[in-house]
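> Before anything else, here is the set of structures, which you'll find just below.
No lab work stands behind these numbers, since they all come straight from the coordinates. The structure presented is a predicted model; accordingly, all values stated were derived computationally and were not measured. Cβ atoms are built from the backbone, for glycine too; each structure is taken alone.
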Structure P
Amino acid sequence: MPQKLMSTQNHFRSPILSTSSIFQNLLFPQTSNLGPAMAVVRELEAQKPNVKQIVSKLTTGEQHGHLAAFVVDMFCTNMIDIAKEFSVPAFVFFTSGVGFLGLNLYIHNLFERDNVDSTQLLQLTELAIPSFANLVPTKSLPSAVLCKEYESFFMSYAKGLKNADGIIVNSFEELESHAVHSFSSHPDLAGLPIYPVGPILNREPKTKGNIDSNDIINWLDDQPPSSVVFICFGSKGSFNEDQVKEIALAVENSGARFVWSLRKPPPKGTTVPPTDYRLSELVSVLPEGFLDRTVKIGRVTGWAAQAQILAHPATGGFVSHCGWNSTLESIYFSVPIATWPLFADQQTNAFELVTELKTAVEISLDYRVELFGGPNYLLSADKIERGIRNVLQKDGEVRKKVKEMSEKSRKTLLEGGSSYIYLGHLIDNIMNQVST
């Protein structure tokens with residue numbers, strides 16, 4: 001361990017071991033008369049006095065420590081103003097990739113400097129974004145920059161990114177080398193320090209969990225290596241009955257072993273998370289006889305312990321929504337993805353995985369579910385089946401690339417690895433400002 005890291009660790013060891021995390025609950029104002037985007041902006045702004053008061057109490061109490069820095073969530077960049085009031089640096093924790101970070105800053109420049117808006121953006125077919133080596137199709141951009149309703153929220157959030165003293169990114173240089181280097185070489189990005197310190201994830205998921213997950217793991221134990229496709233769309237992913245039936249048809253026609261995390265959509269017009277189906281509901285939403293016909297080759301479950309399943313040797317492919325955390329888990333556990341994005345950064349992630357990084361096969365790059373709306377189209381069983389077959393190919397180039405990147409994702413966290421070094425730079429930056 002480098003001397004600076006060692007001395008920093010020793011300096012803070014005693015306070016860290018003698019204290020615990022303190023969580024403060026914040027009350028949110030009523031914003032029911034506002035649209036969803038403006039409601040978020042208003043709610044976050046309303047919390048500034050509360051956050052300032054809480055930090056003041058934490059730094060003046062009997063067992064207070066020295067306030068060294070703020071680390072704020074990527075959607076709470078307005079709190080950087082509070083950090084400045086305390087005269088400490090503020091860092092943003094960015095939970096998407098470096099490429100997507102560069103995209104946000106580029107689009108902000110288009111809107112602010114070049115007077116482009118979301119309506120004009122929709123008229124373009126592709127963009128030359130510095131953090132991507134390839135031209136990025138407009139259809140792969142997030143809804144937040146394509147919808148007029150979200151423009152004010154995006155501008156507020158992206159402006160905050162530029163006000164940070166640095167961005168901590170859950171990625172690693174070997175994975176996104178072009179994107180990382182663009183932050184030191186391109187004039188529109190240079191000057192904003194980034195610290196890719198990932199992959200930050202649960203590297204040793206529990207092998208046993210609740211009854212359902214135990215059943216899945218026990219079943220996987222009996223399957224050949226890399227033979228099972230895992231179908232899962234995150235904690236917020238769900239589909240209507242028509243799309244569920246297309247997935248079921250694709251799975252059955254492929255003949256592949258499978259674990260399918262199938263969730264019940266929330267009521268229309270709400271933003272509550274999906275729930276699990278009761279067995280009687282599951283039978284009605286799937287094609288007649290599907291569960292009986294596939295009982296020997298697959299399992300349909302509700303919520304699934306994703307990291308456990310991806311870490312299992314039997315899992316050979318992952319039909320995924322391409323959330324960034326899921327992307328990192330799939331790479332770390334060496335499981336290729338078949339892309340099926342839903343919302344947020346996922347269309348961009350899918351494009352990056354297939355076109356830039358070559359670590360995924362395509363089912364879709366532009367499937368999209370709008371807030372309070374439905375999907376933009378129905379994905380056919382044929383296309384889904386083709387994706388399942390491709391992602392399970394034993395000797396495919398994508399599988400080789402994922403295996404190579406998996407090894408790099410483990411080494412980067414060790415002493416001498418790029419993420420280890422970037423973490424040291426971050427600590428040095430904070431400590432140098434504390435001592436001045």
Structure Q
Amino acid sequence: MAKKLKVISVNFPFKNVEVAQESRLSTSRALFDFDVVVIRPYTLPPVDGPEYPITGYQAEMRDKRPELIKLLEQGGLLIVILNTHIIREYDPGRWSYWGGGTIYTVSNYDFIDEDFSHCVKNGTGNKLEYIGTENAFTNVLRASSVQWTAYLEGRLPSPFDDVRISARNSAKSFVGGWTDLNKGRIVFLPNLITLDEAKFFDACREYMEGKEGLIPPEWIHEIFIPGESELMASAIDVRQKIAALDSEAERIEEQIRTLKQHQKLLYEKGKNHLEPAVRAAFDLIEFKTTPSEHIPGTNYEIDGRTNEGSQRGLLEVKGSKRQIVLDELSPFILKVLSDQEKSGFRSKGILVANGLCEQPPETRLGDCIFSSHVLQASHDNSIALVNTAELYCVLCGVLSREIKDFNAIRERILTTRGYVDLRSFCGKSPFKLPKSK
């Protein structure tokens with residue numbers, strides 16, 4: 001190194017023999033005796049057995065914090081190389097006759113702060129987007145081989161929350177950044193396969209040489225300088241606008257997730273996912289559905305009711321990799337009759353089905369998803385059969401505002417015996433057209 005820097009590294013190997021190297025934080029060397037401290041969090045072995053090794057881990061992480069504070073107070077540089085986040089727990093009640101008691105936890109990031117680990121997420125990759133050029137360590141990353149194994153997400157806890165991001169791995173997470181703390185600086189870097197040590201030490205020297213000016217006296221903060229308050233107000237305004245944009249982006253992303261839920265009509269077959277998608281689609285055509293319920297005084301459960309149109313309806317939702325067969329329709333016929341007996345009036349039975357659900361939707365329009373026995377029995381018992389692929393086409397027409405006459409669709413469903421052909425209501429198909437032979 002051109003200028004003598006005192007550097008110590010914990011769990012990150014350097015080829016330079018002048019770097020003091022330690023495998024763990026449980027070293028007798030005082031960290032504030034160095035100019036630069038490099039720490040890559042290391043694995044804590046699992047805690048098992050009726051002893052208390054976790055208290056040793058806690059002391060190992062906690063005892064070096066005062067030394068790191070002193071390092072930063074004297075203008076030192078702390079470099080944290082993000083590595084896999086490890087949390088260990090110890091439940092003494094597990095080994096006690098009575099059980100219960102306090103559960104002790106420790107993270108391999110607790111040497112920074114006990115709340116810091118909440119922002120550390122595990123994951124591996126090498127995609128990076130560099131932001132700005134003011135951080136000399138960006139040049140280090142460009143010249144090295146990066147393989148991140150952890151990243152930071154969300155707002156860091158105070159006093160680390162003013163971090164300046166220099167390398168992102170996604171729109172909402174980052175692997176490189178820095179923040180000034182006390183009179184020193186903390187730099188976060190991604191994990192590395194190889195490090196360009198020459199550029200690394202150049203970056204460290206650049207920072208340390210920039211700190212060699214006189215330390216500003218306390219009274220300097222009370223000295224007026226024109227333009228400062230306006231710039232600070234502008235910075236606050238920009239941060240507020242960024243927060244508002246983030247909030248708007250989250251709102252739009254939630255709308256996208258809601259829209260994507262409608263596509264479950266095309267592939268889901270389970271009760272917890274297909275039923276809500278069907279009711280949401282029916283509500284878009286203003287059927288005013290209600291959630292699933294048990295028919296009063298019986299053990300029969302229905303998947304919802306419709307309350308708009310020339311008559312009320314009972315919903316039954318089915319999904320299958322195969323055709324919908326008679327065994328799936330017959331119990332619903334009994335439910336319709338039982339509801340009529342208990343309520344005193346007959347509701348229209350509506351079976352909405354996603355049959356042949358693993359096949360592309362454009363290949364299963366029409367009544368092909370229902371067996372011939374289901375088609376006949378539904379006609380004889382005045383049950384309406386709705387194909388979810390066609391219902392999805394109708395839904396797309398509603399969302400694109402091509403379909404405006406919801407009453408005609410509702411009445412088609414409520415007055416049809418057997419298969420309900422909704423294709424005449426659909427405009428442009430949302431599916432790929434089948435290839436002509």
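> Assuming 37, 26, 23 is semi-axes √(5λ) of the Cα gyration tensor in Å as calculated from a single structure, say which of P, Q it is. Before the final figure, lay out each step's value.
Details: P: 37, 26, 23; Q: 64, 27, 21.
Value 37, 26, 23 for semi-axes √(5λ) of the Cα gyration tensor in Å corresponds to P out of P, Q.
> Follow-up question, since we're still on this one. Looking at structures P, Q, which one was distance in nm of label points 7 Å out along Cα→Cβ at positions 104 and 344 calculated from, given that it came out as 1.1?
Among P, Q, the structure yielding 1.1 for distance in nm of label points 7 Å out along Cα→Cβ at positions 104 and 344 is P.
> Separate question: Taking distance in nm of label points 7 Å out along Cα→Cβ at positions 144 and 360 as the quantity of interest, name the structure among P, Q where it is greatest.
Answer by largest value of distance in nm of label points 7 Å out along Cα→Cβ at positions 144 and 360: Q.
> Which of P, Q yields -10000 for helix-only ellipticity at 222 nm (-39500 (n - 2.57) for each DSSP H run of 4 or more, over all residues; to 500), as computed?
Q
> Looking at structures P, Q, which one was percent of Cα pairs over 18 Å apart, for residues 240-375 alone calculated from, given that it came out as 62?
Answer for the origin of the read-out: Q.
> Work out the source of 9 here, i.e. which of P, Q gives that when relative contact order in percent (Cα under 8 Å, 6 or more apart) is computed.
Matching structure: Q.
> Can you say which of P, Q returns 0.30 when FRET efficiency 1/(1 + (r/R0)^6) of positions 72 and 408 (r between Cβ atoms, R0 = 25 Å, to 0.05) is computed? Can you show the working numbers first?
Working: P: 0.30; Q: 0.00.
Clearly, the read-out refers to P.
> Quick check on the output: 0.70 is FRET efficiency 1/(1 + (r/R0)^6) of positions 264 and 352 (r between Cβ atoms, R0 = 35 Å, to 0.05), derived from one of P, Q. Which one produced it?
Numbers: P: 0.70; Q: 1.00.
The read-out comes from structure P.
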